[in-house]
Structure 1
Amino acid sequence: MNQGEEVGEHRTENREEIVIIFEGKAIVNIESKKKTVFQNHLIYIPQNKKHNIRNESQEVLKYIYVVCPCFRKIPDRGITAI
């Protein structure tokens, strides 16, 4: 992601997200709380949280994100479902 670019504010609804920063520096905004993150940082974003990632440095930001569904327990059957 180049300088000044951003993902765009969004929600991952009933999914959790993990972001890993490989190179550069970013501003992560989760539900209006801002944090500066750097290389080798891992960010956990819980389900249904509004969030955005923005590159405010002069370096290229390299990162990866993983999104996975949240599971819930079905009480009377003892099974897990998406």
Structure 2
Amino acid sequence: MLALAVSGTTLQLSGVGWAPTSWEVVNGELPPNLVLHGGTGTIDGTLTAAGTYIFTVRALSKSRVERQEFSVTVRPADILLATSNK
């Protein structure tokens, strides 16, 4: 089984009871401007578009392969706007 945890603005994938060594999105899409780091399972970036995003992640180790579908909902309140005075 794979798990997805949220910490601030970072999502962290993990194997439950095992330690995957590589990660990749094999179906669907992450929210725009988010990136999955294949060696760590970390997903980060800047949220820019509200919506529900469904994607499947494949995790690999030397002796195990698992796939898990995840659904992430980004609400307008989750998107932070940066402003500056000119």
Structure 3
Amino acid sequence: MSNADTCLDVLFDRLMLTDVRQLICRFDVTDFADLAGFKFTQPPVMRVLKAVALLVKPELSAGSQQLSEWSQCLMVCWLSHC
């Protein structure tokens, strides 16, 4: 992989992270309340929420206890909310 490819990859990742953070900032209390109302989540939805939590809170690891359950993962996203 060339330096140009690496730079493009990093730039793309940075832009995507910026977009995700901006979208999370648009969430309000009712949006999080709607998400919190789900008692049962499908595995793909949980994986997406974990990925978002890891993007906004990079010091966590994928196996972190804070990301093991829906409500905890949602709380990480809420506390990282703008």
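Read-outs: derived from the displayed coordinates by stated rules, not from any lab. Since this is a predicted model, take the numbers as computed values, not measurements. Cβ atoms are built from the backbone, for glycine too; each structure is taken alone.
Where does the value 1.7 come from, among 1, 2, 3, when distance in nm of label points 7 Å out along Cα→Cβ at positions 39 and 63 is the thing being computed? So the calculation was done on 1. Here mean count of other Cβ atoms within 10 Å over residues 23-30 is compared for structures 1, 2, 3. The highest value is that of 1. When relative contact order in percent (Cα under 8 Å, 6 or more apart) is calculated, the result is 27; to which of the structures 1, 2, 3 does this value belong? The correct label is 2.
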